[in-house]
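Some structures to go through are shown next.
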Structure I
């Protein structure tokens, strides 16, 4: 079983903001899998689960989760789902925005620091480890004099939207590869793509 968590903030006022790119990825992944919308309330979030047929012909159960705890308390939802299904840290992938990466750039890692991201900070606090996969999507640095906090809660520009559409498709591909072949294969394939 695999758990895919897209980070964001609940509520219409946050819909489409840079900080909510994780929610968008989860929605796009559900659509790509032919699943209904992610609306079931469980684990302090909205979720949907089902079986995914892997390229190798196997079946993997997958839970998609959008925490409704607000970004700074994302760990609560992650811990609830992991406890229920008895998952290990390497059975999850966290999808989040990243101010340090150019818009649309993705970076998949098997572990690492929070990089100042409050959602990851809380997940690490709750799990007691930073050894879990995370997939960062670049949203560009905040332009001065705008504060990072204000920038992430604003909506993407038209130019950024053009970069994000293909990026979200690549991200869903990276997640499906991770589900099928593991973190090393997904990193090798999708991080290499970013360098070309």
Structure II
């Protein structure tokens, strides 16, 4: 589709969008979301909630998911730069335990779509980052789960400098490795 480039990742349904940016000496303009254009590009989802977070350099959020009220997320960076990651945690999936990651920033204007059934996380690479994500379902407290960000079997190549440890919340630091997660708390791949 003209004006909206779509790049498939190695994970089915995880898509990177590169919208057209119109820039000149005054600054730039970009369509962050246009329902019809995204539908034609393969993302025919209704979004019901927008979230915004601000984080500092080396903050790592994730890997998060909801089970009974799964959320697909279209992630955009308003300021700064992040390394955004999706992990397939759907039982029965051919890509179970695999991950895809991409740099998303205010400069490259990329977006990444993480479908339901995938865990999501990101690492802040700039001094600060403001992240906006459109969600396909509402957040439901008590239905939030996670997988350990440093699970060696998943093997995410987080772009941390040598000797740098990420800043992780206490809650995120307690999440189990994927193989230790109770099976009933992992989503199933839809037939």
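Here, each number is a calculation from the coordinates, and none is a lab measurement. None of these values were measured; they are calculated from a predicted model. Cβ atoms are built from the backbone, for glycine too; each structure is taken alone.
Comparing relative contact order in percent (Cα under 8 Å, 6 or more apart) across I, II, which structure shows the greatest value?
On the way: I: 25; II: 28.
Comparing I, II, the top value of relative contact order in percent (Cα under 8 Å, 6 or more apart) belongs to II.
Among the shown structures I, II, from which was the value -12000 of helix-only ellipticity at 222 nm (-39500 (n - 2.57) for each DSSP H run of 4 or more, over all residues; to 500) calculated?
I
One of I, II was used to compute FRET efficiency 1/(1 + (r/R0)^6) of positions 17 and 145 (r between Cβ atoms, R0 = 30 Å, to 0.05), and the answer was 0.70. Which one was it?
The value was obtained from structure II.
The value 1.3 for distance in nm of label points 7 Å out along Cα→Cβ at positions 49 and 169 was derived from one model only; which of I, II is it?
So the calculation was done on II.
Taking mean count of other Cβ atoms within 10 Å over residues 41-48 for each of I, II, which is largest?
Biggest value here belongs to I.
Tell me which of I, II gives 17.1 when you compute Kirkwood radius over Cα pairs in Å. Write down the numbers at each step before the final one.
Numbers: I: 16.5; II: 17.1.
It was calculated from structure II.
For distance in nm of label points 7 Å out along Cα→Cβ at positions 73 and 89, which structure out of I, II has the highest calculated value?
Once distance in nm of label points 7 Å out along Cα→Cβ at positions 73 and 89 is tallied for I, II, the winner is I.
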